[in-house]
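K.L.:
Structures given as structure tokens follow.
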Structure 1
Amino acid sequence: MSELVLWDLMRGAMAAKALGTAADLKLADRFASGPRSVADLAQEVGTDAQTLQRILRALASDGVFAEHDPGVFGNTEASELLRTDRATSWPEFAHLFGSVFYDMLGDFPAEFGTDFYAWLREHPQERSTFDAAMAGDRGRNAARLAELDWRDDQTVVDVGGGNGALLKALLELRPELRGVVLDLPEVDRDESTFGERLVFVAGDFFKEVPSGDAYVLSGIIHNWDDERATEILRTIRAAARPRARLLATESVIPSGNDPNGGKWLDLLMLVIGGRERTEPEWRTLLDGAGFEIEQVEDGLVQARCP
């Protein structure tokens, strides 16, 4: 058993590459109508059949795809999540972890010559993929935010809100609210889908954010170290209306040795320059930025401007 634990960790790089390759080739889409032969599939995607079979065989051994007959593969419940016609971000995440994030874990500054977000600005296709991945399935976070107490006609500012998916979902559940999505102008978005109660504002959250009654930070603070995160929080405080709320949909790392995805994500954040935080670390960060802490729990950190 101990050897299996070590083997599972060591083969992680190969698994990420294989999964990323499967996503980039849209193999799950190609199995949507049922199992297919590797020979037929390889001809369609323009790759070597033996190589493709070996990748599919390895992934199938972990439940991603299944070999029904020799050389004939199809989808499983897991690989169905990689279909591009499903409302998930798994295809984009598989691409990022199998390519961009994979390379970053080697030596990002030497490999890319700049910080990650500056690099994204110079690579529009990767920026689009990153935005789609970060949009993800926002329904869960939107539902959690919708359960909070809200007053009619409050303005919610999504700081670094990307393509606006989270606020669109929130406003569908709480139509009495108004929303402002703040992000860089190059973010891939379709403002024609926003509706009259949601607007996009181009800007830099280190410099200025719009005035609002509540500020949502969805996976933003973990991208930055404490110094830069504090800059963002103080920028929000400077613009916020009295008693405005801060709502960070972020992970809170638990103590102990239990499995937790955030502990692994923290290694990626280490490379990017950010970090996942424990409850004491969240409290120190928010207190230092001048916020009154209301609740710190995994998935939603709540605080308020004084």
Structure 2
Amino acid sequence: MHQTLADLLSLLELERLEVNLFRGESRDVGSPQVFGGQVLGQALVAASRTVEGRVVHSLHAYFLRRGDFNAPIVYEVDRSRDGASFSSRRVTAIQHGEQIFHMAASFQVPEQGLEHQIGMPDVPAPETLPDFTRPPPELLERLPLRIQKFLAIERPFEFRSVQPLTFMEPRKTAPARQVWFRAVGERLPDDETLQRCLLAYVSDFYLLDTATLPHRTSALIGNAVMASIDHAMWFHRPLRVDDWLLYVMESPSASGARGFARASVFARDGRLVASTAQEGLVRVVDTPR
């Protein structure tokens, strides 16, 4: 297995401290704080380990404080309810004695019902698009050192954007973007819970950035400060993150120093497997940081 993906899987193997108490480690991904997708994925793992025979179908989370990747994170799970078909869980992430994150998640016994969905956009196949997981060396050396560190780190996922990406000189474009992504390396285990936890992890990439596209602002060039405030997901159908998934993102609104973005996740065969939404701080600064 690819080393970066194996490392991510190890991060999701939380240590059980008590019946409803878990501890997770973090990794430095080149940002000043713990990557939000990591906390989201670990919290979902913690909640899932208190449920049997049911899979997550929705989650709603809030990021309260920056996470310190040099210290472990403790996840406390509240078993709110176990009904005949649904289970509800609340998860609180604690670090240095303070809450940094909390999440509510709902799990359901698999069953059949009504079926319909929106169609997948007609976009080029991922094999025809360039891999932009890491920018080419000639571009990296033109960026500030802190940005070089962030972009040069190997990722457990590879990304291919339908629209051209400009790192140094953002162009004013419509607030919409489509990105193909998949886990690197070999096939992952046939575990639906693991697949959904990994999708929660990767769903934090590029989503909030969509709100900056009409404004020629970017945290990478330093004229905007950005941070996730909340994150919601709905899982519609079985999925595999080790096969190509299309992330169709749009930002209907930005106001009050906040950007809002929502997205659909399609399997390559056109099935709508998940939806997600996020609001975050998008504060323009006069002096680039």
Structure 3
Amino acid sequence: MTLYLKGDYIPASTVQRWVSEGFEISGHVDDTKEAAHPTARGMDAATSSTVAAFKRSYGLPVRTVRNHWIVWCGIDADGKPDLAAQARIESSHGIHFDCNLYHYDQDSSQGHFLGPAGSFTGSGLPMKFAAGDGSILDIYGSVTQLPEEQWGRGAMFSNFKLLLDRSLDSEIYSYINLNFHTDRWKAWSRPEGLEVIDYANRRQVPIWTVAQVLNFIEGRAASRFTGVRWNRSRLSFRLEAPASAPGVTLMLPAVHAGQKLQRISLDGRGHSPVFGALKGVEYAFLSASSGTHAIVAVYEP
């Protein structure tokens, strides 16, 4: 899991042990003093101090973030409306993944206008922020579908199961982002959190830190196909997978122009295609390590 830490009060030796065990420790930026009307200057200062504290105390970068009270700045340095201002601030400090989009309307004056559990961005997939002028910012956003202060006791696991089953069984593939506060974990949410972990294991779904998600989607985005050539029934191309993509899986159509994929080679070595269907279309899957690879696929009747 990722622990978003407000301050640097946990001993560095403990943080390093957690990191060595595969957890991510990152910053919980606190600008709650401006929660009602956050300013660009205040948010920039709070973000800057958090990043500096993590570097000074732990030698760690802050690559992903969730803000305390999910405070979000929507104005630029001149006080003009800019809904991407917070994303700009975070990106300028080396943060590339934001978890502040939150399914939370508890006790709102409009009732539960967000409705039941779901991925209310549509896909539930992490996406880069876009500014008002259409430019794309170098920072991803992920919706937190399941914060425990929204759903309360008894609903975290049931909603997680609903979203995970829908993602797998209905092929509405998504990332499911849960938030457990440490005080509620101790008080009541730990049993449900362990149910979440057990059910994910039973369904063979990995639980990643936010940094792992970021590494994967950045590595995937940086991967390239070059030199694509068809020679009758023979498809050849090169895959360029950066070091940030420790393992990528290619998807090739199992059938093309009435011919079925029969043989596939990776850097001159033959591999038996592994087939599977996604959304009613059959594909052949091939895993490759980072680096540059030559791939040849042969289709025959």
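K.L.:
Cα extents along the principal axes in Å computed as 66, 45, 37: which structure among 1, 2, 3?
P.N.:
Details: 1: 66, 45, 37; 2: 54, 45, 41; 3: 67, 43, 41.
Value 66, 45, 37 for Cα extents along the principal axes in Å corresponds to 1 out of 1, 2, 3.
K.L.:
Supply the structure label, taken from 1, 2, 3, corresponding to helix-only ellipticity at 222 nm (-39500 (n - 2.57) for each DSSP H run of 4 or more, over all residues; to 500) with the calculated value -4500. Intermediate values should be presented prior to the final figure.
P.N.:
Working: 1: -13500; 2: -4500; 3: -8000.
Computed on structure 2.
K.L.:
Compare FRET efficiency 1/(1 + (r/R0)^6) of positions 82 and 266 (r between Cβ atoms, R0 = 35 Å, to 0.05) across structures 1, 2, 3 and report the one with the greatest value. It would help to have the intermediate numbers written out before the result.
P.N.:
On the way: 1: 0.90; 2: 0.65; 3: 0.15.
Comparing 1, 2, 3 by FRET efficiency 1/(1 + (r/R0)^6) of positions 82 and 266 (r between Cβ atoms, R0 = 35 Å, to 0.05), the maximum is at 1.
K.L.:
Ok, one more. Looking at mean count of other Cβ atoms within 10 Å over residues 42-49, point out which structure of 1, 2, 3 has the largest value.
P.N.:
2
K.L.:
If FRET efficiency 1/(1 + (r/R0)^6) of positions 130 and 234 (r between Cβ atoms, R0 = 30 Å, to 0.05) comes out at 0.45 when worked out from the coordinates, which of 1, 2, 3 was used?
P.N.:
Numbers: 1: 0.70; 2: 0.45; 3: 0.15.
Going label by label, the one that fits is 2.
Only the coordinates and a few stated rules stand behind these numbers; no lab work does. Nothing here was measured: the structure is a model prediction, and the numbers come from that model. Cβ atoms are built from the backbone, for glycine too; each structure is taken alone.
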